[in-house]
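These notes open a run of structures that come right after.
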Structure I
């Protein structure tokens with residue numbers, strides 16, 4: 001049987017983005033790295049925002065070699081620590097004249113229970129709270145750079161999630177899969193809320209499912225889960241294929257008038273009913289602001 005990987009064709013577009021700037025979180029590996037290569041080839045200034053600078057610098061060489069661009073830099077960003085997020089944002093705001101695209105790509109998946117430096121459960125803390133704060137801190141320069149885009153890498157796992165506003169940090173009980181799904185649902189709800197707040201600014205937002213991709217995010221799966229994923233390998237995407245919907249949301253001219261929607265396989269896709277619940281979205285927004293101690297008008 002022929003691998004289905006052969007049917008996941010790269011999205012093709014000759015759009016150039018010369019002179020524009022993108023920040024990609026978690027760009028040292030997986031789909032983030034392949035997104036960085038593609039956008040660098042299109043002429044963008046690429047800022048790779050990474051937690052581990054040793055790995056980031058190794059990836060930087062890969063990106064510059066593969067893209068032929070020298071306009072690629074690494075900056076330290078630990079999304080599990082609000083101090084690091086604020087320091088990163090301060091660097092971008094002081095050093096960069098524009099930020100045309102922000103790709104909130106980094107994430108952790110089904111990890112053992114742990115907490116961020118700020119006391120958040122690790123998955124909701126990194127996947128949602130960290131990117132929520134980062135977006136907030138970079139929003140002024142993004143608005144000044146309009147037309148601009150904010151892209152949140154979610155997952156089809158959001159369809160199995162629910163937002164537990166009474167126990168967002170899973171302190172009463174912890175199921176790593178449910179916590180992951182909650183964080184991915186939070187990504188879609190955040191995108192929806194942000195789109196409404198940014199109407200008329202020229203800044204648009206997108207959430208997406210990259211596909212089932214073979215990446216090191218799987219490292220926390222238990223042995224039965226890893227065995228199942230290994231057996232499913234012919235039906236999964238490579239990181240290059242998995243990056244295509246992110247690239248599509250960043251580049252496609254026809255999306256310039258769209259905002260707040262969810263995409264998969266480089267096309268609009270249906271999200272869960274929970275992901276379209278505006279009341280939950282607003283309550284999650286308010287709770288996030290409260291927990292991060294920020295005011296977001």
Structure II
């Protein structure tokens with residue numbers, strides 16, 4: 001990676017940290033009404049994301065940031081993904097798609113399911129990545145995809161795969177972010193999908209003691225996960241995985257506030273959120289140093 005890229009990042013790595021918690025707070029505000037698909041609260045969330053995309057000088061795709069889709073016919077239900085891009089300089093025709101769902105459970109009577117960790121945190125981290133990649137041309141091109149209707153069946157990511165704005169074989173990686181600001185009962189954040197990248201695992205394993213690696217084989221902290229979770233299909237990386245696109249999924253298991261009205265920004269642990277963001281950023285820096293055949297060797 002060009003040296004000036006690292007130099008620029010050293011200057012701005014901490015300048016966007018405050019935006020993380022601010023974005024989470026705004027996306028999980030009571031005015032957002034829990035961001036249920038098809039509601040006024042979800043529309044407010046899209047407006048905020050569009051404003052942030054524009055402020056970050058991200059390019060629109062297909063003459064706008066919105067990708068409407070229909071995911072049910074009886075009755076008809078429509079979702080709206082938000083997507084933007086930044087062109088790379090070394091491999092402009094190879095894409096890393098960063099995903100984070102912005103929808104949540106909405107409002108039930110007077111109860112608002114705020115969804116701060118699930119998944120305002122992932123959207124905020126996606127916006128932070130876009131900010132850090134603003135200051136010098138990245139190696140790869142990036143698509144930033146805030147998906148809708150994830151909670152009801154990963155419909156936003158399915159719609160993206162069904163009607164991609166770029167050829168699917170040009171996507172070398174899906175980096176999915178879902179619930180990154182709350183530790184589980186073991187105090188862990190989880191990374192799934194890194195088994196094919198042992199050098200990345202080694203680097204992160206050295207630097208982040210609260211990061212747990214999950215895959216089917218391996219000793220120690222990379223051991224087989226015997227939980228009830230279907231990790232390859234647990235979030236929006238699932239449709240990418242089924243389309244043959246490699247993925248890295250940063251996310252948490254269920255915690256005490258999961259899918260409750262207590263999932264608020266006030267309960268977020270700033271130190272844990274900062275650790276998660278550092279691990280995600282180091283992962284992107286590592287990806288930026290790899291040629292396409294390393295990330296998606298079977299398509300080269």
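Out of I, II, choose the structure whose coordinates give mean count of other Cβ atoms within 10 Å over residues 27-34 equal to 21.2 when calculated.
Values: I: 25.8; II: 21.2.
Comparing all candidates, it corresponds to II.
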Can you tell which of I, II yields -9500 when helix-only ellipticity at 222 nm (-39500 (n - 2.57) for each DSSP H run of 4 or more, over all residues; to 500) is derived from it?
II
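Each reported figure results from applying straightforward, stated rules to the coordinates on display, with no laboratory input. Keep in mind the model is a prediction, meaning the values are calculated, not measured. Cβ atoms are built from the backbone, for glycine too; each structure is taken alone.
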